[in-house]
1. Which structure, out of I, II, was FRET efficiency 1/(1 + (r/R0)^6) of positions 20 and 60 (r between Cβ atoms, R0 = 25 Å, to 0.05) derived from, given a value of 0.60?
2. Assign the value -13000, calculated as helix-only ellipticity at 222 nm (-39500 (n - 2.57) for each DSSP H run of 4 or more, over all residues; to 500), to the correct structure from I, II.
Structure I
Amino acid sequence: MTSTYDQLVEIVTKLHNPPADLIRPDVTFAQLDVDSLTLVEISLRIEGDLGIRIEDNELEEDLTLAATTQLIDAKLAQ
C-alpha cells in the first residue's frame, strides 16, 4: 500500500499534470498553479479514492502537499 502522500501526489498529477520537479512536500497548490476548480476536483477524488470528505474550506491554494497529507491522515484516523 502506498503512503497518503504518494496517493495525494498521484491524484494531483492525474488531475493537474504539474512539472515533476515541482512536486515536493513543501510546495503549495498555488505554487503548482492549481486553480479553485481543480482543488474541488482533487477534493472529490480524495473522497472517492480514500473514503474521506474534505470540506471546500479545508483545501486551499496556500496549503502544502505535506499539510494536505496531514489533514487526510487526521481524517482517516477518526
Structure II
Amino acid sequence: MRLGDDDLARLRAALAGRPPGEFHLPEIWGEDWGRLWIGERVQAGHAFLDAVRAGRLAGVEDTGRKAGGGRVYAWRGG
C-alpha cells in the first residue's frame, strides 16, 4: 500500500487542525481507521511511516518510539 495524493492531502488537513505535539496515526486518520482490517491498518501504518521518512508530510517526524499500541509521531506545525 502506498498513500496517494488524496490520502496525503486528507492527512495534511487533519494535521493542520491540530496543535503541535505527539500523536498516533489513528488520531489523524479519522473514523475510517476502526473499519479497516488489521492487515490494512498495518499496511497503512507502514505507508505513513514511509511517507514521513520520505519527507512527503512536512512538519511530521518519526520519534522512533512506540507507546500505547503504536508508533509515536511528532507534529511540529506547518
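Quick note: the coordinates plus some simple rules give every number you see, no bench work behind them. In this text, all values refer to a predicted model and were calculated from it rather than measured experimentally. Cβ atoms are built from the backbone, for glycine too; each structure is taken alone.
1. On the way: I: 0.60; II: 1.00.
That value comes from structure I.
2. Working: I: -17000; II: -13000.
Of the structures listed, the value fits II.
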